[in-house]
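S.K.: Below, each structure is written out as structure tokens.
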Structure P
Amino acid sequence: MSVRPRLGVFKFASCDGCQLSLLSVEDELLEIAARLEIVYFLEASSHYEPGPYDVALVEGSITTREDEQRIREIREQTRFLITIGACATAGGIQALRNWADCDEFVRAVYPSPQYISTLSTSTAIADHVPVDFELRGCPINTRQLIEVISSLLKGCRPRTPVHSVCLDCKRRGNVCITVAQGIPCMGPITQSGCGALCPTYDRGCYGCYGPARQPNPQSLTDQLVSQGASTKELIPLLRNFNSNAPEFRRESDRLEGHRTDE
């Protein structure tokens with residue numbers, strides 16, 4: 001009898017939404033469980049086994065010294081390490097601390113701040129250890145997750161879309177909300193994954209899946225500013241779920257340095 005590959009699912013600073021996405025696929029999860037030995041998944045079972053692991057799915061960002069040490073230990077025991085979700089791939093919404101005084105936040109939130117030990121930044125897993133594949137989204141697209149796991153089981157590289165949300169809007173027959181209604185939208189620079197959910201319902205894309213391939217965000221923001229959008233309005237769009245993604249971070253910093261709408 002062949003030995004099934006060992007799978008571990010690990011959590012760092014996050015809301016657990018991407019792990020719940022895996023649990024919600026139900027029938028497909030049963031198929032995965034039949035082909036993989038799930039040996040570590042605390043969201044699903046209190047039973048766990050130590051490494052090594054053939055595949056590790058990692059959710060969440062690095063926010064403490066203990067996180068830094070733990071992700072290095074997981075990497076050392078893992079053959080293929082896959083980060084899932086915006087927190088793991090770009091620091092998540094909690095990366096907004098990277099532009100603020102973290103100590104001030106701690107004092108404001110916790111009655112006994114002296115007991116809190118945290119880093120002043122929230123960063124992606126890839127900022128600390130080598131990552132074999134990144135699966136974007138907040139939360140992830142469960143179909144893409146199944147594609148990634150199935151591809152690994154077949155011994156081939158996963159194929160997930162890298163085009164922008166705009167192409168999905170065209171496929172759905174959506175009228176561009178920026179052109180028709182003047183609504184600022186991150187769709188031209190955001191990677192596909194949601195099926196253009198927000199623009200379909202007349203809301204601008206929030207950038208949940210992070211930067212598309214070669215996004216050129218300055219071109220988009222310059223165009224939006226020329227159409228009347230303010231930098232005060234655009235910076236929060238870039239500093240959202242994927243605020244610390246390099247392309248979004250650089251452009252939000254550039255806009256902040258050119259703010260004229262204080």
Structure Q
Amino acid sequence: MPAHNLPTNSGAKPTLAVFKFSSCDGCQLQLLNLEDELLTLVGAVEIAYFLEARRRVLPPPYDIGLVEGSISTPEEERRIRQVRRDCRYLVSIGACATSGGIQALRNWADVDEFIRCVYPSPEYIKSLETATPIAAHVFVDFELRGCPVNAEQLVELLSALLLGRKPNIPTHSVCIECKRRGYPCVLVTKGEPCLGPITQAGCGALCPRCERACYGCFGPMEQPNIRSLANQLKNEQGRTNREVKLALRQFNGYMEPFKQAGDYYERLEQKET
């Protein structure tokens with residue numbers, strides 16, 4: 001992260017660029033959903049490249065680059081390298097950019113078979129064998145989790161970059177958010193396969209607030225005890241190794257250590273058959 005403020009000696013505003021790769025655009029929309037904060041942001045930075053928000057495009061280099069989406073095609077693989085060269089600080093935002101997202105589910109399947117089933121002319125489809133996060137291809141200065149990212153965390157990140165300090169982004173579990181808000185534990189009271197104990201905070205415990213189990217859209221917390229949670233799901237709820245595997249392989253299934261644990265329970269599943 002930066003050790004000094006971004007503005008140049010000339011006093012010009014720092015430039016912000018927002019790029020999209022394979023994704024749903026939801027994380028970019030979080031910027032537009034900032035409403036009142038967006039006006040302050042526009043006053044602090046020059047939005048130089050943001051195709052979802054404006055037609056005007058300024059040439060690189062850019063001070064801050066926000067990247068949404070996974071790398072899923074050869075063209076994207078080439079383009080992300082150019083984006084890295086064009087940006088002083090590069091931040092990947094959202095589950096797709098930080099872990100491969102939903103697209104990464106194909107990493108455990110036959111991509112060619114998917115293409116043959118979906119497209120009438122599969123010979124025109126150019127796709128990589130795997131969908132991977134931005135950091136698998138270029139150096140990333142910071143990763144902001146979520147599906148989509150938390151708008152308040154996005155403001156905190158941009159503020160930190162502009163002021164030259166480290167972003168204050170929590171790394172504890174969703175369970176902490178539940179406790180602070182007084183929500184009943186759906187893992188205990190409802191017997192739901194909740195991933196809250198191993199998932200990083202940031203969503204405001206949205207699903208437990210609605211009495212639904214957390215499904216890990218912010219990825220693994222710092223040092224998650226996945227084995228302990230899996231044992232509880234199997235021993236107390238009667239969940240199978242396959243169910244544990246599928247619970248881990250959702251929005252962030254290709255992010256370590258969810259990936260390692262998912263592969264482990266897949267091996268256990270195969271031994272059972």
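S.K.: Suppose you compute percent of Cα pairs over 18 Å apart, for residues 168-223 alone for every structure in P, Q: which one lands on 25?
M.R.: Source structure: P.
S.K.: Here's something else I'd like to know. Which structure, out of P, Q, was distance in nm of label points 7 Å out along Cα→Cβ at positions 88 and 248 derived from, given a value of 4.1?
M.R.: Q
S.K.: Could I ask something else about it? When distance in nm of label points 7 Å out along Cα→Cβ at positions 56 and 216 is compared over structures P, Q, which one is greatest?
M.R.: Between P, Q, the highest calculated value is found for Q.
S.K.: Shifting gears a bit: To test your reading of the models, identify which of P, Q gives 2.5 for distance in nm of label points 7 Å out along Cα→Cβ at positions 112 and 128 when calculated.
M.R.: Of the options listed, only P reproduces it.
S.K.: Hey, another quick one. Computing FRET efficiency 1/(1 + (r/R0)^6) of positions 152 and 176 (r between Cβ atoms, R0 = 25 Å, to 0.05) for each of P, Q, which one ends up highest?
M.R.: Of structures P, Q, the maximum of FRET efficiency 1/(1 + (r/R0)^6) of positions 152 and 176 (r between Cβ atoms, R0 = 25 Å, to 0.05) occurs in Q.
Quick note: the coordinates plus some simple rules give every number you see, no bench work behind them. Remember, predicted model here, so these are calculated numbers, not experimental data. Cβ atoms are built from the backbone, for glycine too; each structure is taken alone.
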